[in-house]
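Presented below are the structures under discussion, each in the form of structure tokens.
Every read-out reported here was derived from the displayed coordinates using simple, explicitly stated rules and does not represent laboratory data. These numbers were taken from a predicted model, which means no experiment stands behind them.
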Structure 1
Amino acid sequence: MSIDTPVITVKPSKGWISLKLKDLWEYRDLFYFLTWRDIKVRYKQTVLGAAWAIIQPFFTMVVFSLFFGKLAKVPSDGNHTYEFAKRDFENCDRFLERGGLILFDDSADGSERGVCQVVQEVLETNRYDLVTKNPNYFFKKK
């Protein structure tokens, strides 16, 4: 006497169909309760509860701003001197493929920043097409 065992083949689904949004909608109550349970368990041990999800990133931002902005003297707006702007452009240019786009921020006409000098050099090289200037320069690599 032999017992025939069925052969089951498991294959991954393709595309977005595997999300089964209809099932998710049908069991939305279960989804809601499981999600709420995870949130409660995560923040139950903290004194501040779920407010910690907002407070923690805020204090991280404050610490980074104080450390990098005040103590290390690293401005968050970037360094707009000619040397830094030129080096940044050269680093991007090496990896930018044909048809790639590059935006020069803080490059409005009449600005005294080094970025404007780099923009003028890029215009003279004929390796980039000017896509738009409003007020910053936006280039496309030829």
Structure 2
Amino acid sequence: MKNIARSLDLVPIGLDHTILEVHDLAESLSFYRDVVGLEHKGKDGPFEGLLITPDLALELYDEWPVGGPRHLAFAMDRATFEATFERVRNAGIAYGDGPSQTENMKGPGPSSGVHGSTDSVYFKDPNGHILEILTYDRFPRT
């Protein structure tokens, strides 16, 4: 079978974290930590983070209704981030600088991921799911 990544000349992009909406944060944290066996990495704002792998986190969140939008965060180097952000702008897709500000046409904004502070841009897919592109190669702040 042909290697699809090679045939498409894809750049390396990794999934950084995903957010799962839950009814009861404490109960869900206990389940994923104690039953599933994920490592609790702590609270970050309204999220309880658990490590799936050293490079992938599951963020539990109880402020959206269950069944609401999903969140996927894609980590990439700065050049790939800039190229991806340019494609978002060129496609006329509304974007924003935070997960609750996906259409304010600002960004990138400061955020955090598995490895610490990031610069991030948020936008929605055609289904309304919130996508985040992020880079750990921070932009200079003025």
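Observations
- Origin of the derived value 1.96 (Cα Rg over 2.2 N^0.38 Å, for residues 27-98 alone; candidates 1, 2): 1
- Ranked by volume of the Cα convex hull per residue in Å³, structures 1, 2 are topped by 1, which has the highest value.
- Structure from which -13500 was derived, helix-only ellipticity at 222 nm (-39500 (n - 2.57) for each DSSP H run of 4 or more, over all residues; to 500), options 1, 2: 1
- Value 16, calculated as relative contact order in percent (Cα under 8 Å, 6 or more apart), assigned to which of 1, 2: 1
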